[in-house]
Each structure stands twice: as C-alpha cells, then as structure tokens.
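Participant: As structure tokens, here come the structures.
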Structure 1
Amino acid sequence: MKEVIRISHLTKTYGKNRGVEDVSLTIPEGDIFGFLGPNGAGKSTTIRSMLGFLKINSGSIEILGMDSVKDHEKILQEVGYMPSEAWFYPSMKVKDAIAYAAQVRGMDCRKEAEKLCERLKVDTEKKIRQLSLGNRKKVSIVCAMQHKPRLFIFDEPTGGLDPLMQKHFFELIREYVQEGATCLLSTHVLSEVNKYCKHAAIMREGRLTMLDSPLIDDETFLRFYEDEEAK
C-alpha cells in the first residue's frame, strides 16, 4: 500500500527545551490515523515539522512522496491543515474568509464550500468576531476541506464543537477517505480514536509509541497523562 506520510528519525529541539526525538512513523493511503498525547508531548511540533513550518535538526520527512523541505509549497497544495487555534481576520465575513482560503490556493472551491457549510450549519454572512469558538472551528474545517486535498491534518479539531457537529465532521472525513484521501487526527479525545481511527500512536516526552491497535483502554491512556503531570 502506498505511504502518504513517512517520517524517519525526526529530531527537533528548541535549544535546551525538549521538542521531539528520533520519531519514525509511516501512514498508508486511506488511513485515519490517531495521534494522541498530553500537552507538550510533541504532537504539534511533529505536525509543523511535517508541513515545513519548522526547521528540523535531523531526520527526514516525506509527504505524498515529496520532501518536506524541498517540496514545501507543493505539499501545502495537496494538504488540508487545520491548526488547533482557528485564527481569522475578525472583521471579515465568514464567506470572505472561506473564499480567501481558496484564492490562496488558486482554486475555485465554491461548490465544495457550499456543501460543507450546509452540512456543518455555517452562517456565512456573519463576521468572524461574532462567532463562538465552535463556529470558528467549523469555518476552519471548511477552509481545510474545501479543496478536497489528498491528505488532511487536523490538530485538535473537535474542541468547541457540539456532539452533533462532531458527528457530521467525522462523517465528512469518512466520505473523503472513501474517495481516496488520508487523515492524520491529533486529539486528546480517546473515544474519537477508538471509534474512527484505523491506527494510532501516542506521543510522550517527545517520543512516539506506536499502538498495536487503535483501541486503547482508559486506564492505559490516563497513565500517559498522569506520568507526565507527575514530572
């Protein structure tokens, strides 16, 4: 099966502060991959390194068969990335923020954006400053999905979404994956991984632990958090 993500011995440090160390990971095409771990474990550092936003110390990263450094711009054209914080210009209308995200890619995404806004109940006439956290998250989801990328990377996407919108969100992911896309889901929510992911891994203290199964019990999961908090 074709590998969409291949990370080999990735190390990224911030001076004396820990980043990630010797992380190796492969994700096959069509996977919904759960990326678990407590705050500060290295999940976001790994993701930002994958997308070429950070300069890594050592190792190599291939995304969709392309080098994360040399082919940075090409990769971003093929990826739908949703960061954990949904930032937009507060004075923009929702419809303008969505259109701007498509314009940056040089694509006409109006038809797909309209479908997504309908499914997620996005009010496109409101200004960003009028939106709750959950509604800003929905706008961010539309911006990440509307160009129908080959790879989705979501960093804590469901925070602030009500249960119904969470359900609609995962239904959309499954539909895109059935059409050939792949998804990396970084989350704190164990139930999401157990319910939706085909494979999973846990980041802890900057290192990666692959799981034999995406199904992990609450006791094992909480131990990672408790051990981290005890330090």
Structure 2
Amino acid sequence: MLGHRGASADAPENTLAAFREAIRQGADGVELDVQLCASGEVVVAHDETLERVSGEKLSVRATPFPRLREVDVGRRFSERFAGEKVPTLAEVLEALPPTALVDVELKCDAARDGGLTERTLEVLSRYPGRPIVVTSFNPACLLRARLGAPALPLGALWGEERWTRARELAARAAGLAVVAPHHSLCGQERVARWHQGGFAVASWTVDEPVEIERCLKSGVDVLISNRPGLAREVVERWGRR
C-alpha cells in the first residue's frame, strides 16, 4: 500500500512531511510526481504551476530551482506545515527508509519530455537496491525509460478515459511490470486478465473503505491512497498484505 503523494489527506501533498507521515501511518512506500524545473533539477510536484498548493502561479518547468525553493507549499494546507518546500526527488529518496517502495510518476503530456526521463533515471541510478517503479500516462516516457534502464520496473497509468484494450496490449508488448488503473476500472475479470498477462496491478486513488474492499476483492496487488492509515486498517481486517 502506497501513500498517494504521501499521506496527502493529512499533510501537504508531495512534501517531505507528507511522505514521512505516510510511512508513519504504515504505508509500504509512496507515490510521487516528478517534473524538470528550468535549472535542470528533478523536483517533486504534481501540477504545472504551484498555484493550487501555494497561491503563487509559478510554472514548475519555467522556474529555476532556487526560486521554487522560496515558495511555501505547506501553509495553504495548514499553518502546522508552514515552511514546507518543494523537494527534489533525491531529497525524498534520502528521507525515506531504504526499504520503502517509491512509485515515481513522470509528469509529461508531450511526446518530447525535455530531458525529464533521462534526468530522472540519472537520479534513480544513485540508489541501487532501493525498490522503485517508474510510471507514466505517457507511452513515450515509458519507452525512453525502457531504453535508458532496461531492468527498471515500469508501469502504465490508466485513467477511466485512457484505458483501452490497445493500450493493454501495448503494455504487454513493451514488457511493463505494472498496470496502474483508476480504481473504477478494477473489476475482478479485468484484474484477473491483467494478472494472466504478467502484470502486477496497482489501483489509485483508493480512499473510501468501500473502494478499498472492492479492490481487495478484485485481487488488486497494490493500493495507492491519500489515506494510507485507513487503507492499512482495512487491509489488515481482510488479512492481506
């Protein structure tokens, strides 16, 4: 079970505070989003701008890291988290226990990613032995990752509007290890077919007990939740890991 952008129901998303809180709540690891900022650092942020999390409409890709670092991305969530900053991917990997699984989502909608995949792989290569999976909605990014790191587990993200049987077949042909569909797609028949295709199935974003139980019943392997503590409670009631 992974904390979605950390324990993002209880701490500001994609911050060190949220990732540490996810582990404290019993998560096996975290899911996070990476982008390349203007000065070349791989930073952890979901949106194209920081407006939603900070009130400052700064483009992540167009802003150098020192300027991004000045932004408080915790106060808008709660005064208790005032002073939280946009972390780099390396900082998150350093802060988490070495056994924690890290699901690194490459955030890029374009065919050309501006070097995001290459730079992300460079950072990940400094942490041999750490459990990592790289995921994306973008097939071009996954292809780059496959070519750049043939042994690295990769996963295709599917939203309700993005999943098709053609994408499923393409994922199988590309040798992906994981499919990560929205929880609404995870019926028993589909999950069984994905397992037969050799995929592990990681479902997002699973926050309500009824959703968690349905995913467990369908045979999903990994739950990705904003509320990892609650997800852990439900999983343990089911006698699952």
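Just so you know, all these numbers are worked out from the coordinates, no wet-lab data involved. Predicted, not measured: the structure shown is a model, and the values here were computed from it. Cβ atoms are built from the backbone, for glycine too; each structure is taken alone.
Participant: Upon calculation of helix-only ellipticity at 222 nm (-39500 (n - 2.57) for each DSSP H run of 4 or more, over all residues; to 500) from the atomic coordinates, which of the structures 1, 2 produces -11000?
Facilitator: Label of the originating structure: 1.
Participant: Figure out for me which of the structures 1, 2 the number 28 belongs to, where relative contact order in percent (Cα under 8 Å, 6 or more apart) was derived from the coordinates.
Facilitator: Computed on structure 1.
Participant: Computing distance in nm of label points 7 Å out along Cα→Cβ at positions 37 and 133 gives 2.9 for which of 1, 2?
Facilitator: 2
Participant: Check the numbers for mean count of other Cβ atoms within 10 Å over residues 45-52 across 1, 2 and tell me which is largest.
Facilitator: 1
Participant: Now, a different point. Which of the displayed structures (1, 2) returns the greatest value of distance in nm of label points 7 Å out along Cα→Cβ at positions 21 and 181 on calculation?
Facilitator: When distance in nm of label points 7 Å out along Cα→Cβ at positions 21 and 181 is computed for each of 1, 2, structure 1 gives the biggest number.
Participant: Please state which of the structures 1, 2 yields 18.5 when mean count of other Cβ atoms within 10 Å over residues 77-84 is computed from it.
Facilitator: Only one of 1, 2 returns 18.5 for mean count of other Cβ atoms within 10 Å over residues 77-84, namely 1.
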